[in-house]
Structure 1
Amino acid sequence: MVEEQIASRGVRDSRVLDAMKAVHRERFLPPDQVAYAYHDRALPVGQGQTISQPYIVALMTELLRIEASHRVLEIGTGTGYQTAVLAMLAEHVHTVERLDVLSAAAQHRLGALGHDNVSYRIGDGSVGWAEAAPFDRIIVTAAAPTISTELTDQLAEGGRLVIPVGDAETQRLTVVERHDGKTVERPSIAVRFVKLIGESGFPS
């Protein structure tokens, strides 16, 4: 999977590739989806949510440029697959999930796999986790209608945010960097994510 679906499509960061090899996707899927674990596509995981395709997980992680000393905020824990990849790379991961069933399952799963550098919150991820800010990196795994100041304000100086932005049909992965208190946005590839629900996202 890593060689054929990820490295061959331009992801070059060796730390990201190693993390993708180490995190086994089938462990983050419901039983009826395990047979498709290494297909390069998003898969349903219940509660109207999906697990992202491996290439997108790797690409978003590479765009973050995570260093071992970084504190990372993840919006959208889901099954914990992206969380596990982040936990392999960062000093600590704070992850927010609005659906308590998914969050509880992810906590159990990640704990069993030995990822002890993760903090969890159940709530509105669209507004971030202000009490734990600032963060060196922020990743949003659902599409937002706009890039909210709630999230950019929680970036540390020199911080980086990776977020899909758009409506239900047309979205673009966007990289936001914070320097001297100002943010600069850089669009990346077209993507398709479920909607980010919340105060600074889409209405439920």
Structure 2
Amino acid sequence: MRLLVSAGPTREFVDPVRFLSNRSTGKMGYAVARAAVEAGHEVVLVSGPVSLEPPPGLAAFVPVVSARDMLAALRRALAAADALVMTAAVADFRPARVSRRKIHKGAMPDSIRLVPNPDILATLARRKGRRVFIGFAAETERAVAGAARKLRAKGLDLVVANDVTLPGAGFGVDTNIVTFVRPDGTAEALPILPKLDVARRIVAEAEALLARRAR
């Protein structure tokens, strides 16, 4: 399997020293990449800015910064991929204007106008074809319902839902608590597991989905 994985946050700059971002550390996406390499697959990892070393054995590692950078990198890599696992926490908005110089305290406006970033999964869905697309839904309430909406809206094959408010789940920890939400309406809740074990389950799901497509 040729697997394309996105990981980490994106950064949307206000000026050369300030940016909008989120709490993603990339641990889940890097675990997926590692699990796929361990399973013998060819893996391309597209990563936002994180403090992790890429797992050994990758076919390619592509560092990016902004949401638009990530979209461009994934577009380039998708043609050679059998499956995409989109674990990255992409910023939904970016500043409408980016100052070329640092905005000093007294000159900072009371508000910063934001504009939407491209929806990466919705954009790539036009090129999905027979590829497997797996998304993530990090929520703070009704995680399964949010994941089901995302699955339908973007034509995904699986959404991995997690409530980031739960102890042992979400950002910056080595475990996760997730539910696999599928197009047939089923939702499989997993117990708290190390992120690498969750990643192995995700890779197995991608393998099974591709195997069914090949019949």
Structure 3
Amino acid sequence: MIDVILPVLNEAESLPWVLGRMPPGYRPIVVDNGSTDGSGEVAGRLGATVVTEPRPGFGSACWAGLTAAGAEVVCFMDCDGSLDPADLPSVAQPVAGGEADLVLGARRAGAGAWPLHSRLANRVLAAELNRRTGAGLTDLGPMRAAGRAPLLDLGLVDRRFGWPLEMVLRAAAAGWRIHEVPIPYAARRAGRSKVTGTLKGTLRTVRDMGALLR
């Protein structure tokens, strides 16, 4: 069994599609991070394990899901419908098979799936990350997999949008084998991403990640 941590903030519309496409052997853990649209209730009715995290922040939701998970391997994935859970095995299996310690899904965007401002910000952050770590990444990877116990031992402290970057920085410093696999990224989301679907969200993400890099 592999646990899939799904941070959620008002994703009631996309949850049925996402949870309905979860592969066999992958257990969804939906972390409701202050939704007002009944996302937690929807997820519960659909059979997901639901964790409530009242402290705001993407990192807070990811940490709550990580501590609630029980599987040896865990995945993280956005829950807005832009990523297909059917692609989780390609990200998780290198970790489960002992070939990698951290795997990031590098987005291959379909038409209209990735706003230009978000794409450019990601490129700049990835370039700086590669300069510091030599990881050779092209994307910060909203779908990713790692071992649960090693992740807990990394001592991640960011509870905002710097969480994904801090994970890679600390993993590289610890000598982890970091791999990247391509995954489709589609314009399927209901509404806009809370992280990078708006210019404000992108700027907030760059601010949090920039603070970590400094």
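Please treat every number below as a calculation from the coordinates, not as lab data. Computed from a prediction, not measured in an experiment: that's the story for all the values here.
Consider the structures 1, 2, 3: one of them gives -9000 for helix-only ellipticity at 222 nm (-39500 (n - 2.57) for each DSSP H run of 4 or more, over all residues; to 500) as calculated from the coordinates. Say which. Considering all the candidates, the number was obtained from 2.
If relative contact order in percent (Cα under 8 Å, 6 or more apart) comes out at 20 when worked out from the coordinates, which of 1, 2, 3 was used?
Source structure for this number: 2.
For Rg and Dmax of the Cα atoms in Å, for residues 49-104 alone, the calculated result is 11.1, 31, so let me know which of 1, 2, 3 that is. The correct label is 1.
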